[in-house]
1. Here P(r) over Cα pairs in 5 Å bins from 0, in percent, for residues 441-536 alone was calculated and came to 2, 11, 18, 20, 19, 15, 11, 4, 1, 0; which of the structures I, II was it taken from?
2. Which structure, out of I, II, was FRET efficiency 1/(1 + (r/R0)^6) of positions 81 and 385 (r between Cβ atoms, R0 = 25 Å, to 0.05) derived from, given a value of 0.00?
3. Using distance in nm of label points 7 Å out along Cα→Cβ at positions 233 and 321 for the comparison, can you identify which of I, II gives the largest number?
4. Rg and Dmax of the Cα atoms in Å, for residues 57-312 alone was computed and gave 19.4, 60; which structure, I, II, did it come from?
5. Mean count of other Cβ atoms within 10 Å over residues 401-408 computed as 13.9: which structure among I, II?
6. Suppose you compute distance in nm of label points 7 Å out along Cα→Cβ at positions 193 and 225 for every structure in I, II: which one lands on 2.2?
Structure I
Amino acid sequence: MKKNISNILRQKYRFILLTLLVTIVGPGCKKQLNVVPQDQITDVVFWKTASDFKSAADALYQGLDRFAFDDTWSDIAFNNPNTISNGTLTVSQNGTSNNNGAIWYYSYQYIRDANNIVAHGAALTDAAIKNYVAEAQFFRAYYYWKIMEIYGGAPLITTVPTVNDQAMYTPRSTQQQTADFIISDLSAAAANLPLQSNLSSPEIGRITKGAALSLLARVALYEGTWEKYRGLSDGSSYFTQAITATKAVMNSGVYALYTGSGAQSYRYNFIEAGDDSKECILDRRYARGILGQEYPYDCDGQGYNPTKKLSDMYLDTVGVPITNADSKFQGYATMTSEYQLRDPRMTMTMIIPGKKTVRVFHATVPVANYPDNPQRSPSTGYILYKYMSEDPVANNSGEMGDASLFDFDRHLIRYAEVLLIYAEATFESTGQLSDGDLNLSINLLRDRVGMPHLTNAFLAAHGMDMNTEIRRERTVELALEGFRYDDIRRWKTAEIEMPENVMGIKIKGSTWQTYPLYSTPTYQAKADANGFMITESGRTFDPAKNYLQPLPTQEINLYQTAGHTLQQNPKW
């Protein structure tokens, strides 16, 4: 249901102001789980009221993921060659020197703050305080999840260590133990969190039961498939937990897919129209004049470019892959032919070349879109459409960082993901997915965009298999939202997918060959034997090493200096 825009902004202002102003508990140093700075409010005068706990919990929201180019770590998006995607990452020498080290560093800052809330509130019975303790448990799980998905097992610290506390040098738990801890925290949090439908207007955006259960399902599916495809277990206990959690969310009656923009609802779900819809389970929230973002500018100037790998994943309008004998695929002969008769999500994720739209610096008069005009990053030839706002004021405002005028939220957990988890966990658990379960999950996503239903009979008739289609549906529905890197690692297919060349549009043997930019000798030399542009080659992925990233050397050295060991990941 579309809410009054001014009311939404007022709610967002109040909530974001709280998270920006709170400095009750902050980072220490060393292991990042250390001591509260002396100039901050002490425990003697704090932790007395529900308001105290609320203020402390508000600070935890600041670490929720902002917009980023996450899928450039994978095979479906490209920005510039990066050390994650091309296999050249080295061990971080400083805990904050690169994204690798920063994830570890900042996650433990927030884990320490969450531990402080839990320690002071766990024994209290006030209902409001229990709610904020539950929020802290959620965030502790969330930040441990951020560590686990990159590094695997983590040192599980649940206290607030002092300077000489041996807890500061807790050894790493296994990945399975870490997953179990996260799931336990989320289960405990869910028991004391409200339903999203029960939040008052000023509370919209806070952590809910649905958020805890959805993240639990995400972690359980991740660990279950990680173990299954490495022969560590059959993953069944995790799949069961994922199914149970998703069913609870699906049966709650709180959530639904966003359909408020008609046939274009999938596209508008990711910009202003989709804010605070029933599809939103957890968002990183923004508000003009309080905390803005400039993601459309970043995507336009720096380039968040879909790849041919992603483009080729979209089915045709019949519902079969473009390589299938029954496909209506129109080929690559012209600039626009590959976009014809395809899953509508394709042209709501990437722009058809030549299509006129408003966009950054073209706020009111639509402009024709081509890879290098008005965009500035033609590296694959595919043009991002997802996240391209139509807000005329923001589009014309320039890049101003947090002061920018774009204020649509980043959807961190949305109901579509819950449906996809349910489908995948059910299939991984039983080896099949009934038409009834398809209608509860994947076919709801297809209904929104007008795609035909997926059925077991259809798969058999066209020589398709369920596992491939579940994974395809997940990839195209969640494209460029930051899931792909985790997915191909947990499926253990990264060793196949990641070394492949990053490919772009067909610049030889198509009308792109006459386009001024791609007709140059520089670009024509990039074409492979079939005429497709090679955007990046020479990528590597060592399966003995690259499924996990290295722990920052700074952290390992801190342990060693104190006479302890923090185990590095294999081969690093």
Structure II
Amino acid sequence: MKITADSMVCEIKHGESLLDAVKKLDLDMMSLASRPLAAQIGGEVFSLRYTPFKDVDIHLLNYKEEAGRRVYERTLQFIFIAAVRRLFPAARVCVRYTLGPGLYITIDKEPALGEQDVLKLEAEMRNIVRAAIPLERKRLDIKDAIDFYERDGQTDKAKLLKWRKFSYFDVYTIGGYMDYFYGEMAPSTDYADVFRLKFVEGAVILLMPRSDEPDVPSDYDPLPKLGIVFKQSDDWGKLMHCSTVGELNTLVSTGRIRELVRVNEALHEKSYANIADKIVAHSARAVLVAGPSSSGKTTSANRLATQLRVLGQDPKMLSLDNYYLDRDAIPADKNGQKDLEHINTLDIPRFSSDLAALMRGEQVEVPVFDFLTGKRAKEGIVMQLHPDEPLIIEGIHALNPMLLNDDIDRDKLFRVYVSALTTLNIDDHNRIHTTDARLLRRLVRDYETRGASMEHTLSMWPSVRRGEEKWIFPYQENADALFNTTLVYEVSVLKKYVYPLLQEVPKESPCYAAARDITKVLNYFLDADGIEDEIPPTSILREFIGGCTFYRKD
């Protein structure tokens, strides 16, 4: 059979795998930057252990691509948990969330985890990597899988599988240890040889390779403010007995989801009130609200305004979007493309001048951007701030110091960073990517409000993500307040809006793999149908599913 891999051609025999084909190609397997981790066939990701039955064109995935990075991350998690099992058989491992370039993981054991344990754990992981153990797939009947996980003490997985629609469940094995990570793995353990462990306050950070230099593990960046927000959200999920999808499904199936909605929305309201208290105590003249795409910036700005009015303030609102340059004035990048995520799409001198003048109490005509024409409107809006009239400015770049000139009194600024930092896990060993949670929101919003297809939004997402990594995330720790806009119940509500549409993305589409990744996760969620009357009109979720009263014209 003929295998064409990214214009390279080789022949394999019937019964041989893609891995056999890769071994015949002239590839640099020593460097993670070029090492194939999996293959893409017609938009679908396959393990290199896949055995084709006819001539096929494949695209080899390495760490430079998102799909390749996810294969690597799953493989490394598997090796980590297998190492824990070898050293601490009775320990419970929970992969909690990402913290910078690493995964924050807890290990519950007696005696409690210590720094020496982590050193032993890293050494054992390297033993497993050096052994080059094949990662082989095995298919189980769903009942057998549930029985196995119940016997093994992984009740979170057993509970989740009871909601699975299919009659089978695929698992991978490392030696005698069996687990699954909801996606393809590298062919053997030696493919995941770049990592480092860091002991942090009773937990472990599993550090991934650097994105710009994959053969080097990332440095540990503590991100203390973000870490606190993640931990608070994680603790709250445990308090509500809703840390995993299986627990959420139980609440949906028993009707207790309505109480969860009420409590979660009340928690959000309390958080906005607390931030408003801090803004007033700070005597802020301007409140800068930033965050990545679909984090709920606009609703957050409006809810903060409401809470400030409770405290006797009369806030004014301003969107950074109104400071966009005319589209024909936006500079192109080296490839001739216009990067709409770049901070240089904004009229920075005009914004900083207007903000300085407004904070001094001067009257200013602020611009209005017309998105239909792609140009600034001829007439702006006259604005002036009086005492007790703070200005709330919302936009993805709002925390970037490049927006501020020397005339702006930084002591009178209050910075708020918002993002959807989901801490709901599929199960103990499998987290839901925070970027996937935001992408789901955006898919719903773009379709419901703009009629955009799933493929359109999915195709734009990588560019959005690159912009976030460069222009938004580096400034999140500059915030005076961070707020997690995730609602623990939201995926159960959002699912019905996009699940059928994602299933219609054709296999030949470049977006098929991304669509399939999301549907695989959504398969485990029960629809929380018929509870939308419980969702308040000012909820973050209303920004995406509609019905938000902040945007009513009447």
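1. II
2. Numbers: I: 0.55; II: 0.00.
Attributed to the structure labelled II.
3. Values: I: 3.2; II: 2.3.
Comparing I, II, the top value of distance in nm of label points 7 Å out along Cα→Cβ at positions 233 and 321 belongs to I.
4. Values: I: 19.4, 60; II: 21.5, 66.
For Rg and Dmax of the Cα atoms in Å, for residues 57-312 alone, the value 19.4, 60 is produced by structure I.
5. Values: I: 18.6; II: 13.9.
Source structure for this number: II.
6. Values: I: 2.2; II: 4.0.
Source structure: I.
None of the figures in this text is laboratory data; all of them are computed from the coordinates on show. Everything quoted here is computed from the prediction, not taken from an experiment. Cβ atoms are built from the backbone, for glycine too; each structure is taken alone.
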